Structures are given as C-alpha cells and as structure tokens.
Structure P
C-alpha cells in the first residue's frame, strides 16, 4: 500500500492515571501525572482523561477497564515498586489480554543509565481491547524518562492493536 492511499492514523487519545494513596486523599500534590500529561501532549497525544486512584487493586482495575473503552493509550504512574502497597502491575496484569514485556524492559534498560534503582521497577505494558496500558514509575522524572524511552514505539503499537498490520517498504 502506498503512502498516498494509506488510511490516516486515528487520533492518539490518552489517559493518565496516578496511583497514589496520599494524592488520592489530597495529602500530597500529584506531580508525576501532570508531567506525563505534558510530555504526551508534546508528542501529539490528546489527553482526554486524568485520574488519581489509591493503591487499591480493584479501584485501579476498574479505572483501567473504563478508560480502555474511552482512549487508545493509558499511562499509569506510581505503584510499580516493591513496597507492600505497590500493586499497579498486578492490577494491570489482571485486566490485560496480552502483555508486551519488551516495552518495560526497554524502559528499565534506559533508566538504568541514570540510576541503578530503575531495575526495581515492576511496571508492565499490556493490551486491553484496542488500548495499550503502560505502567510508569511514580517519580515525575522517572515517569517522563521511562516514557521518553518508548514514546516512538507507542503509535506503531496502537496501529497494530487496531489491526493495521501492513508493512511499508
């Protein structure tokens, strides 16, 4: 298929979900969510939703299920470490039909160049319906750096999820 007859790419719609007990209670300002929103908007995503939820698996799962019907890309921030309340990867895994281990592997690999603690992130990436869900670390810098490592892959992944599987020459 030549580029002149290729179907236009659907808008890159996104949602950002901050997973944080203290931010959900209003005790701490959410800084990572706005940082991720700004980064996505700079990369031509239309951020249609922002949510803050506590570190509760069922609440995380419910918001991911709902948003996967509304947008094409969901970035979560927070809850990916090894502390007892860090449950975002488990909640994400529970709602995804397929996991894409290479994306978080690349994020951790790139993150390790800045801090050796990047390998402690348990963030996942997966598909639910026609949406891609990506777990990012909770720190503003870690979230943006992780997303920066893979942002060029996201539009192509969304094309594939949508069934656009032809290959250009």
Structure Q
C-alpha cells in the first residue's frame, strides 16, 4: 500500500508529464501478456514515448488537478497512459500497429487527450490511419505543383482552338 506522500509524488509526476507532453493516450491492457507489454514499452521508448500503468483514482485526480472535467471510471478494466511528445499521431499509430500485428488484439484504445482536449476511440483510430507527415506534405506539394500545370494546359488549349479557328477562316477566305 502506498503512503499519502508516495501517492502525491506519483500525482505530481503525472501532472508534470501531462504538462510536458501534448498527447496522452489511454489504453486498456487487460489480458495482455507481460512479454507483449514489455515489447510495447520498448517500441514506445524507441519513439521517445512512455507507457505508465496508473490506478484510475490517481488518473482522475491528475485530470481534475490540471482542469480537465472527465470521468475516468466510465472505462472498465485497467488503464495505462502513453505520454507522447508529438501531437498524438505517433502514439496512436504505434498502438494501432501493435494491435493489428496480433491475431487476437488484447490492447484496447480507450481514448486520449491532445492538448488537454479529449478525443474518442474513433478519432484516435482515424489519427492512426492517417498517412505520415512526410506523405501528407508530399501530397500537398504535388497538388500545389499540379495546379499551375493544369491552368497552363487549359489556357493553352483555348489559344490552340483560337489559332485553329483563325486558320480555318483564313483558308476559307483564300
């Protein structure tokens, strides 16, 4: 049993982590093998993220301490928090990929907080399915680059039609 001072230290550590990391993902790890959990921790650590198993009462106190009005007790099972220095995209992708590699996924995404705003499971999964930032930027550059080419093609087509029409009129008059 933890003493009150130990609980306060853990609470202060959690508040510091949530203030330093803009994204916090909540997962239910009930039924997950210890080896799978340690593999997930290693994978998260490689991406500069941290998984912390915390009691719901401490999570609830942490949320109320930082001004987030949310009831953590609506989620059944055990809760782990994944702290991510990025905007949540990498954390959600990592957990989603980890789950999709398993035949029977035991890790359940419950939701998450990005910049202290709650995002549901559906939104987190949508984030996980998005392409990477580099892919999105390359698609944007391609789109922006193709617009002038298309405009030039359209304008060039009108000029060609005008030249053809003038040429036909000139041949008809001669």
Structure R
C-alpha cells in the first residue's frame, strides 16, 4: 500500500506499485487495435447470433436465447475492448523491457534484454489493413515469451531492431 504525502490531494497523487514502477514512461499502443479486436470479435459472434435469429423465426421463439447470449457478449466487448487497449503499455529501460496489460487482472512482464533469443514482427491481413503490427519476444523460457500488439509498423520495426541490438549487446557481455 502506498502512502499519500501530507497535504497532497489523493485524487491527483500518482499511485505506484508493482504494476507501475516509479520513473517509467509508458508507451501506449495504437488506438487502431480497438477496431481490429472488435472486428474479429464481431465476426466470431455473428455466426451464433445469425443462427439464433434464424432458428427463432423458423423453429421456436426459445432460440432467441441462442441469439441473445452472444449479442450480450458483443455489447460487453464493445464496452470492454477500448479499455483493454488503453491498458496496454510498454517501456524500454536500460536493462529490460516492461510490458503491462489488463484492467481487472493486471500483468506486468519484465524481459531482460540479455534473455531475448529473437524478436518477431507479425501482421495478419486485418492488421495490415488497419496499419498495425505485433512485436513478439521469444526468450529461453516459454513462460516468459511476451508480445506487444497494436504497434504502428514503423514503431514495430524500430522496436524490433532496437531490442535485437540491445539483446545482442547483453549476450556479448556474458
């Protein structure tokens, strides 16, 4: 638990903790990640919604439940995805890369540059259409692999080159 200095306004005092180390300048991902995630979610949920509507009209009104549940999930996604994307951030420090994600269940991944084996840049068809890419970090341990989705391609390329150079420099020092 962090303490608030005497005389400070608690609503303006920046909280620190395990998910927000002091002195770290977080970089946000592109807001174009929001439509990418919403489109893929909509396409996935459209099939049961359409099937439920057709069955409700043709067979029985009870099938409106089949359409209602995925429709409710779609509304939930419309509200949640923008907040999830705003919660994604990364920061480059001298010895490691920090990646944080999550609203309710927060995650902070710290990847030391010397542990990186290779760095991928990925972009599917929808990502390319929306002008975003994902940087995938691979380490010696499969449990510490991390990714940063929703980067502008120029930033993804810059980050890939920078992380690769820093990783090689740290490995050379071993």
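To test your reading of the models, identify which of P, Q, R gives 1.7 for distance in nm of label points 7 Å out along Cα→Cβ at positions 75 and 139 when calculated. The structure behind it is P. When helix-only ellipticity at 222 nm (-39500 (n - 2.57) for each DSSP H run of 4 or more, over all residues; to 500) is computed for each of P, Q, R, the one that comes out at -19500 is Q. Work out which structure the value 0.05 belongs to, where FRET efficiency 1/(1 + (r/R0)^6) of positions 51 and 115 (r between Cβ atoms, R0 = 30 Å, to 0.05) was derived from one of P, Q, R. Checking each candidate, the match is R. Among candidates P, Q, R, the computation of mean projected area of the Cα convex hull in nm² that gave 16.0 used structure Q.
Values in this text are rule-based calculations from the coordinates and carry no lab data. Owing to the predicted nature of the structure, the values given are computational and were not obtained by experimental measurement. Cβ atoms are built from the backbone, for glycine too; each structure is taken alone.
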